[in-house]
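Next up: some structures, all given as structure tokens.
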Structure P
Amino acid sequence: MKQYKGKVLKAMMMLLAVGFALAGTSTLSSCSSDDEPYFTASEDDNPRILNTDLADSKIDRKTNYKLEIKVTPAHYTTVTWLLDGKQIAEGNTIDQTLPLGDHELKIVATTTKGKTTSRTLKVTVIPAADDPALGTNASELWVAPGAETTIHNCKNLGTVTKVMVGGKEVVAFEVLEEGTALKLTTPTGLENGDYDITLVDGSGVQFPCGTIKVTTEPRPSMENTLWEGHHYVSWDLGDDDPNKKFNLITKDQVAKWKEGQILRVYCSMKDDDAYHQIKLATDWWTDLTSPYEFGEGNVMKFELTQDALDKMAAEDGFICVGHGYYVDKVTIE
């Protein structure tokens, strides 16, 4: 009997030991768990940002910037989000769109005791696919104060209701060519310099579109010479005669031309010919211009349109035809 009581007592002691062990585990778990690995009880601790995968990023204007920050001491730390020095959010997460441009995003963790730490990231926000955008032809973006210019190779201008240059509203502007060109008159009173040009849609969303040079200085020549020589042209010559047309601009050169560029053909006259006339055409002799009688300067100037570019692409390039002149130089601007 005594032996039996001893075994029972021993079993009860083992059960008590197991119970204490489980209780201890439970107590420890209440202080720190896998669900809250960064919890620190003391508000006197220095704050830490625990994310190890923070990186610079690039998003488009319509995509929300999303990020969650883990900090310690968790219950005593507030996270603020500063975009280019201005607070845009508070809390451990951010989920919102950001303005266009290159930005510095600073994430600041501050404890109730005023201790802080921070991380800084670069965020680039690019236009969405259907956002308005302007062409980049430098000659079209060089204009005097109060003067008019037309910018080609633009996109999605149908929603634009306002144009700003250097923060000043452009009074006179017009969207042309089915939303692919913008004619504007720059504000008067601007000093010589480079100014931000911004498009605004009907909802008030602003779209930075680079800079425009507003200056009273004469625009430097931006012509690139494609060919130079002295080539006579007369359509009265036989089909096999190399001087029946000017066809010395290659198809590869033509393929690089863009809408809105200026093509110039510099010529000199053959004095003993009865008349002097030039016409630009495709290599299939499809007209690109009407016949041009030479005037002062003897320069044929042609602003490239998309229709003309399409014709040249489909019909083997570009030629000059006519009678009584020499082609001396061909340039593109």
Structure Q
Amino acid sequence: MVPPAGNDHQHLPNCTHVHDPPGVFFSLGGYSGNHYHGFADVLIPLFVTSRPFDRQVELLVIDSQPWMVNKVKTIMQALSRFVAFSFCHEYDEVDVDRSKQDGKIHCFSRLVIGLKGRGRKELGISPLETDYTMKDFRQFLRISYSLSKTRAIKKNPMMNNPQLLIISRKGSRAFTNVNEIAGMATKLGYYVKVVEPDDNTMSESAEMMNSCDVVVGVHGAGLTNMVFLPDNAVVVQVIPLALDWSAKIYYEEPTKEMNLRYLQYKIKKEESSLIGRYSPDHVVFTTPWSFKWDEFRSIYMQNQNVTVDLRRFRPTLVKALELLHD
């Protein structure tokens, strides 16, 4: 692989490696290490770009990190028979970052530069760019991770209790009374699991999410795992103060294309940890959009936790049961 040389094709160097399969050239840099952006910016577009080749394609990755490559290896293997990137030695290796320095020239009959499919969609696929849909992507994930549950259960006294997964974040935007929430849900008839997604591999997260019928989480990257939920499962997003817009764009809207049900619970200021640091009439509560981005992120995204009012939240969990029954 060589840099562009204008129209002077006579002076192009000779190939040292010739690849019969086409290649897809993309980056794992930027924000792809974030779980949400890893799916929205890389994995979903990679599926759209690579899937038409039916695994007869080489994936050429730059800006990769060993931990990130290991995290998505199952998806890479499902998309290509010839995974090729810098830090994965189990496959035919093409060290793209190093090749430009060691004189190796890799030639492809066809090379796709960059990924497509996202358009203006967040955690979705643009119908203007491909015939693939999020239904196709979710089915691809089920096959790749051998996920057996395709549909959420219906509420039925003769069946097992519906399974509810509570995503327990670490650090900011965390539930401070997660045990109380779990206890209330159990009394309503749920079988409850509480998990911290950061402690699990992608495969473990996929299996755990796929086993559930309802997932509850504060707005954040952990909700991205809803891509593994069975059809007709219910996503309950707890929205902290001032995060309504991002909650809608990043998670509410995508559920419509995933065949999932969606409920939201918007907290009051009394349920936010911010009430312990600011007076009730402070600008933090009255006009949050008056802050510049860095201040806004620090206050509402990095330093806000949630203590759910169980009495207010109970009807949301009851509604989720009703949706399972529909």
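What follows is calculated from the coordinates using simple rules that are stated; it is not laboratory data. Quantities reported herein were computed from a predicted structural model and do not represent experimental measurements. Cβ atoms are built from the backbone, for glycine too; each structure is taken alone.
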helix-only ellipticity at 222 nm (-39500 (n - 2.57) for each DSSP H run of 4 or more, over all residues; to 500) derived as -7000 - corresponding label from P, Q: Q
Distance in nm of label points 7 Å out along Cα→Cβ at positions 152 and 232 - structure with the largest value, from P, Q: P
Answer label among P, Q for the case where relative contact order in percent (Cα under 8 Å, 6 or more apart), calculated from the coordinates, equals 16: Q
Structures P, Q, by mean projected area of the Cα convex hull in nm²: label with the highest value: P
Ranking P, Q by mean count of other Cβ atoms within 10 Å over residues 200-207, the structure that comes out highest: Q
Comparison of P, Q by distance in nm of label points 7 Å out along Cα→Cβ at positions 216 and 280 - largest value held by: P
